Structure P
Amino acid sequence: MKLKLDNLVQTRIPTRHGEFILHYYSNNIDKKEHVAFVKGSVADKENVPVRIHSECFTGDVLGSRRCDCGEQLDMALQLIDEAGFGILIYLRQEGRGIGLLKKLQAYNLQDQGMDTVDANIHLGHLADEREYSIAALMLNELKVKSIELITNNPKKINELKKLGINVVGRIPIEAAAHDDNLEYLKTKVKKMAHMLSMSKHDDKK
């Protein structure tokens, strides 16, 4: 089945990082509510700052310190606001694509000594099952010519390029390491090739 995407609603959302337009998309593949948070004019623009953020209920909503997701979400919106234009795409692919239930089960395995990659594999999944074809279609629908991707993940850059997105640069987005997320971040670097300096450290509990 060919992936089809429809931009059904656009509405103004004022935030502490300025005003954005929220674009609500429907699609014929996964039926999930993927959205694009757009600041300023991006159509026919080059070098548009873009963050493709995968849903993390525990980090984004509850402020969990087990990961860096919530901090990255906030940092990305701040970067886009400072640039004066840009896009944050929010994909509903919780737990690197394995869903909330399996992610929480993986947390328990991590508390027993596994890292985040081994826990996913133990549960019968890949280390990372995320997919970016919907994000690529959203960027095409928004008529973006080229992007600077806000990411530490080289796989995300390569996947978007394969999907025809003109990625011309990378904007690092590194949250502070602390006792609750340090091993998680180390695993990202060691097993998933994420580009992290690990120089920041926050001792707050």
Structure Q
Amino acid sequence: MNPVDIAEPLRSRWSPSVFDAEHELSAAEVTRLLEAAQWAPSSGNRQPWRYVVATRGSAAHRVLVPHLSRGNSGWVPRASVVFLSVAVIGQDGTELSDLLVPLHDVGQASAHLTLQARAMGLHAHQFGGFDHHAVAAGLGVPADARLVAGIAVGVRGNPAEVPERDAEREHRVRSRRPLAETAYDEQWGYAWPGLVPSGPETA
């Protein structure tokens, strides 16, 4: 089931684990996704986000794939492109002592990218299961930046073409904890009293 009263493309966004291994994105489509990230909110317009674009079969893709976790090694390589998000923590000679704001902004940019993907009829699945240090070294990520996560983007594929473990994920019930356990009032753990029941919540 989908959320009842939220806008597209939020309503239909979800994270498939079966991508079409033959589907390709044009340079214009990849650029459009990056433009969506480009215009995310940014504290002081620092724009701490960077993305390594790893299209299937590219040099960057070949760096990533050997370092994927066991759980991600089957489905991630099938995606049309993987965007590797990076947070720059030192800019203009100024070291940022607190990673929270840069990481928050990178997360916002990545959310924009995933929602743009859905608006384009694509799906995105974000993941963190890979050897961050090895991939960062292989891609030449500088010391003043941190490799954060991957975003696999493509179109849905045929579950019959993938291992049962990956195909099974497509049928899991999508759920979220109740909002009463997410939105608090003046004391931590006490639900905000304005919540209105609206039916099942889903991913």
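All of the numbers you see were taken from the coordinates with simple rules; none came from a lab. Fair warning: this is a prediction, and the values are worked out from it, not measured in the lab. Cβ atoms are built from the backbone, for glycine too; each structure is taken alone.
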statement: If FRET efficiency 1/(1 + (r/R0)^6) of positions 43 and 179 (r between Cβ atoms, R0 = 25 Å, to 0.05) is calculated for P, Q, the one returning 0.40 is structure Q
Structures P, Q, by relative contact order in percent (Cα under 8 Å, 6 or more apart): label with the highest value: Q
- prompt: The value 11.6 for mean projected area of the Cα convex hull in nm² was derived from one model only; which of P, Q is it?
  reply: P
query: Which of P, Q yields 4.4 for distance in nm of label points 7 Å out along Cα→Cβ at positions 123 and 187, as computed?
result: Q
